[in-house]
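Given below, in the form of structure tokens, are the structures.
Bear in mind that the values in this text are calculations on the coordinates, not laboratory data. Bear in mind the structure is a predicted one, so any value in this text is a computation, not a measurement. Cβ atoms are built from the backbone, for glycine too; each structure is taken alone.
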Structure P
């Protein structure tokens, strides 16, 4: 049990490399001194050697002669030097394996003093493939969509099979002898639970592996290339910054924790959380079979898919997610201000308790597209195979001012739908004011909460906004007259705490069934641009209200641009004949 320090550049397994001429033995702590390059050419596990520590202030480099190498250490691997396994110019040879085994201790590759790791495993061309069809309990021959016979997949390799059937179901298996063909993979043990078509098969095995840590495999490592397998560890990465992370992280409590500015191309499979409390990472690797895909994560750019998780995105915000969220119990849960450009598929709930998100793409195959979620903006989202588009939009937990809107609803150009606590608004082309080609139908559902439709306008300093509209209904609305209002978004009267409207005009009669004119105007007298909500409201237990409006701002007087289309209202704000009058999309 000594401290063994290098005395020269040389091979690990050669006595002349070390002070005193004796190579490291079981229980020794090893120091690679500054300026020395030590080539690791040993199998410490096979030699019965478990180091008590390894400090690299020089360089430790893996031997590239064909063989299996094991570095076993029951303490941190640390230092301010460099640890090389392969290089940027040449991956670690496929004829070699390098295992770093922390022997069931809370030890890590610790970069706190400045250790740089250059790990370049051989990654497969296809790290994740999919099942062709449903595979039953007990099945060992798994049909797959991708031919991996020429890839690095091999007999004896570890895989995970991650189901995508609206929940978490990840099973670790081993590829059987003769188990790789062009259209199927055979595993040594049958499936415990059936897996549906499209479920992920993730290749876990790499020729560089970190295992045996009851803490994090990598702790506070920065500016490194981390291409390796992490499995058999409690967690993968923590406080890791500006690294390139490939390989695979499998079966960990956290794939990556409290880390930022990393580029991650390798998959996370079967983890508690794939990405936990981490931010500003670029993630192209797939996340599958995790309890949570992203958990308390923010400002990440996620282009890889998130599938077969309990929650695809949990308590996370300001993430840009272009990968499909697929087959999770909850697509987004308790998350806000995220942008999803691919959408969600086959989730029990697309969104649950997740306000203020923006979605384009699809929300398909879900039981509930939106559930107790509001201030969601949807663009071209197809709900056609979702059982309930927006469940619980009128529940007691939803605030009176909550608003969710869908442009090009169900992927239909020009179709619009919105939900509020008091009712639903749809685009309308039949019952519209004279001269209008499109208006709206608001269906009231609550005598105590207003149904409303709104659009936001930006008003420049000194500019006046004039809005004229028409409202029509068949039922008596004498108890609460339908109206057109201009609202300051920062002082919404629907909050119920005494805020006032900027301008309002109600219909003259609550019983007339004719079209009734309403108009409002407001001038921005401040020195800054001011957002304005143009809103139509009605309040009734049931009944339909039809309406349309035209907006005009006094600058420019001609060619105002509203809802993404240019209209010439003239200096008086009158509608130009033949123009599309009620714009369904405001360009802001």
Structure Q
């Protein structure tokens, strides 16, 4: 079945359907959180005598954690909980505690106001409810241009911060704020393990994890690209679930390349109820601001609006939506190859005087965004404020951490934490929420991540075969063509759109919107809009999408 998505109701500030758990928030001391309840929307939970719990599919020792009594008992064992959660509670001594799940499936934001802690699971609600200053954080702008997201604790607003995955915060009046990691990424295991035994263990853990994520007594939805990650999730779901499995794929129309041949092959092989959602440029433009407004930190991935509209369609057919996110970061996906090649041969850009950080710069260049152009794009005074130390130095602790001795292990660690916890999972959660959908990402489950760190590099990348262990673990579930196909990825046709349908939008947002913030050099914005750019591959569409996204995000925050 093919569905052409049309513009519909706005979801920028209101949920079109409610989830079982609403968003959470609160304040310490005497600050009044009443406005926060309204800002968080229907079902909001404010911490008080009762805990505030935003959680989904959580289990401890195999048993559901789904009541306040169970959560109270589980606060002493947060590192052992599987599932998505952001929680807050007051201890017997009056201290306020916040915690976020280890991988980052849910989010929390906080700030200090007049010596008190305020927090919420939606950044905009926090800012609006407590009238927080809307000062743009210059370093976050530079990071966004380089990654297409903002990794780490910073947000786009100075003084407003993100709770890290696997972190607890404790606030007590007179003693202030303390932070502690209750879970952290594990070290690489010794590489003398039995390969066949590890692959069998991976197979069993995938089956258990996906079974635990299937909703009882109802259909389940799943995104399906036809790549190995989404395909294996669908194959397990179809095998394990007694109710319909409804799969969804995206196309941008017959004029644009897509992966429908592959996704249709998997849907037919597994016997799912399959739907193809076609997304015209006009529908993308109509819901751009809605989509960006739902995300607490800016996300320059061109798939954000398509992701949101796919959840809108899924909401008509099921309450839970599975996805294949996590396969690349955890199991040696192809996005590691540019880094591995550069490690051997260099990336052709290292002409400066500090070779210590060559690896870090290559990592940022591999994102194919604007890392090498940050200084020429930003206004001089903004660049000086943004980069008193080089942006790549923020990566140094990850690449120097002795827990990961192999280069692939280092890449896995930074990708799980940065791309997983600060990019992919917050995006998936934020964009599913307005439609009442519960997104579940089995390949980013804590148990799967922990097992992935135990796999030696040879089981992630064997010769030219990526994700070797993952493919071996599911070889009997999928057609050989799916196991053997190279990853292509969904290409959003932003280059073509910004030459045609979306060019007026880009002109308005860059020259009339973004320019007023004084963040960028005016001539750079004008060159981007006019198309008068230098170089063989100027990647104009990618850069325009980044900046249009940034303008929309700042607009949503009221900057």
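Overview of values
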{"item": "Of the structures P, Q, the one that 19 was derived from, the read-out being relative contact order in percent (Cα under 8 Å, 6 or more apart)", "result": "Q"}
{"item": "Comparison of P, Q - label where distance in nm of label points 7 Å out along Cα→Cβ at positions 164 and 548 is highest", "result": "P"}
{"item": "Which of P, Q leads on distance in nm of label points 7 Å out along Cα→Cβ at positions 140 and 532, largest value", "result": "P"}
{"item": "Rg and Dmax of the Cα atoms in Å derived as 31.0, 104 - corresponding label from P, Q", "result": "P"}
{"item": "If helix-only ellipticity at 222 nm (-39500 (n - 2.57) for each DSSP H run of 4 or more, over all residues; to 500) is computed and equals 0, the structure in P, Q", "result": "P"}
